[in-house]
Structure I
Amino acid sequence: MAFDKMELKDIEVWDGNFAAAQAMRQSQVDVVAAYPITPSTPIVEGYAKFLADGYIEGEFVMVESEHAAMSACIGAAAAGGRVATATSSQGLALMSETLYQASGMRLPIVLNLVNRALASPLNVNGDHSDMYMIRDSGWIQFDAFCSQEAYDLNFIAFKVSEDHDIRLPAIVNQDGFMTSHTAQGVKTLSDDAAYGFVGEYKPMNDMLDFEHPVTHGVQTEEDWHFEHKARQHNDLMTKVMPKIQSVFKDFEKLTGRKYNPVEKYNMDDADVCVVCLGTSVETAREVASDMRAKGIKAGVIGLRVIRPFPFFEIAEALKNVKAIAALDRSSPNGAAGMLFNEIAGALFNTDTKALLSGYIYGLGGRDLTKAHLVALFNELQANADAGKVTTKLQQFIGVRGPKLAFL
């Protein structure tokens, strides 16, 4: 497919929620079923307003809960429509049962997940607890670091998810309030270019194709359940990463914006490295540049794709690093954080001598400051110089009271 960069429009000042809503409009979504929850509500409100104002043709279904929202999305997708929604936190928790139905039925739904802390105690601010909770639900997961990426990754998610060789639902994560409610310059696409990239929706195995009747959501028990899970939720996922990389290349041709499953910054000669997600990536990049001016070869890895986890790309990116910090923005409840475990798994059985340590930060919207990261990079350099982890294997950044560390 040939793309014309002249289809790019001007820069608009949008927050992440409005960027996602615009992407849904331009992708010409057929059905949005939703129930409002902070901080994701403006996404579905935005789509509903576009519909009410006559900018799009589609259906907005206001339901009685998030569980019902995804159930309605499943029905609409099974009937052959392009479908999307948005939620956060407790809404995702209520929705979680149906997420497994959507992936098991191979329905290409796009969910904008505006990351927010899970109760209790109740908190409406951003962390990655909800993202982590459903990471193994069979959905493809992308991660946006800013409003621009919340916009771009929606188009990419539709294109990957709806590919007939894939047909798995996809989540686009963005940080609650830090991205969702922070206005930034967003380089936009024209409506024709955006829809041309995503393409006309071509349903497969839809229940309204009466010439080719199908059944969705069957029962398997022990006779076929194992094969279904092993071949679909695992073997099928091995096809997803090459498709993502192909769509990333197509998007770069259209926009000039390059995306990678693993986003590397100053990694060519890095001795120490931070691996993180969301808006923390941009902060870490700034500090890494400052640390280099002080003689510390600091680098940053930001994960663009969380599921399927880019094991080989991570191992390659970190193979020459001496000390690594995995930053998890979710409470591990006495265990190591998800990123710590995934990175450890990626590096196991490789030749790396890297020292890996974990850090929990930013729970309930607590800031991760540049001062925190300066101290962290200095600690990583001390680990590299000593040839061992000089502190506990996992620590908490920025928590008040006595210093917390374990493992």
Structure II
Amino acid sequence: MSRIAVTGDDAIAQAAKIVNPDVVAAYPITPQTIIVERFSDFVADGEVDTEFVCVESEHSAMSACIGASTAGGRVFTSSASAGIMLMFEILQIASSSRTPIVMAVANRAISGPINIHGEQTDQLLFRDSGWISIFAETNQEAYDSTIMAFKIGEHSDVLLPVAVGIDGFILSHAIEGIEPTDREFVFEFLGGERKAALRLDPDNPVSVGLLHLQDYYMEARAQVRDAQQRAKQVIIDTYKEWKELKGREYHPVEGYMIEDADYAFVTMGSGAGNARTAVDELRAKGEKVGLIKIRVYRPWFGKEFSQLTKNLKGVISVERAHSFGSPGGILGQDVKSTLFDSKQTPCIAEYCYGLGGRDCLVKEWSEMYDRSKKSFMEGKNLPYFWWGVRV
């Protein structure tokens, strides 16, 4: 099909349209509103067969999604920021009930103070909820990841909800060219209609979401833990199949100019674009630097990450999120624990950047590199640092 120019929100809405889910339940919140507004147009115009449920809150949206999923439906929603906070209780129930809901998250700062712009703290705050968590760098990635999320979450070895994040406004409202696909391809790629292994059926009664006290609660949580681990191979296989069918290559953890690098940035989401440009410019000056992009944050692909970092002298973890009172960043803690477990001892620098949508230009990535390398060459780590804060 011919390429089209769309915003990130529209790209996700277009992807959801060709998936043609059974139910979409959602509540609008900036900067994801365009996703569900656009999808409601598809419903009104008869382009999808979806039951679109306009609920009174995000808490209700996720509750409705769980009900539809346990009934055997293919389900989609989207949210952001305070909306995620309002549905936080139900996010845990979605994973423990093994409902493979797909949710787009237009990553946005969390109040207060009030801010509607890009930041990944909202999605990272539910990293421990049992959801599979994916971050897209481009609108094409957002489009492809939304489709693949259904295949990953619905796999019989997984049965977990999946979140696909795009940086608010930086991707959600920015226009890029994407290569769309068609409904026939997606229907075949997903294996037809959802074949729910666990569903509410009067003829074959089961119980979902029961009370679990001391005797079974840990076992129920362990099932989610095990499903997260099984999801790793399903994600790898899904990406491999997508490459074979569409020609676009994806990996859960992706290296750029890493083979001979002494140092490397580690980051997620749209910031990887500026980081990659900074790597190119630094390489032109003779610097041996690369980039490791985390596409799938949960489950964490530690083995693959360790393989990419095994020859590095220094790692520069850069994230658009924060954790107050933490000794480091949210992403940075996973980076450091993985290096520790693999007995790798590169120097480490951690940066928090771009909160509330603040720009971080290519030259600033280069400045982060220069600052980090200076410390690395002295054999020193750099403490967690908030980049660009005025004093």
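I, II: which one has FRET efficiency 1/(1 + (r/R0)^6) of positions 71 and 111 (r between Cβ atoms, R0 = 30 Å, to 0.05), as calculated, at 1.00? Show your work: numbers first, answer last.
Values: I: 1.00; II: 0.30.
Computing FRET efficiency 1/(1 + (r/R0)^6) of positions 71 and 111 (r between Cβ atoms, R0 = 30 Å, to 0.05) on every structure in I, II gives 1.00 only for I.
Match the computed value 1.0 of distance in nm of label points 7 Å out along Cα→Cβ at positions 287 and 375 to one of the structures I, II, and report its label.
Going label by label, the one that fits is I.
If mean count of other Cβ atoms within 10 Å over residues 135-142 computes to 20.8, which of I, II did it come from?
I
Where a number appears in this text, it was derived from the coordinates with a stated rule and is not lab data. Because the structure is predicted, anything quoted here is derived from the model rather than measured. Cβ atoms are built from the backbone, for glycine too; each structure is taken alone.
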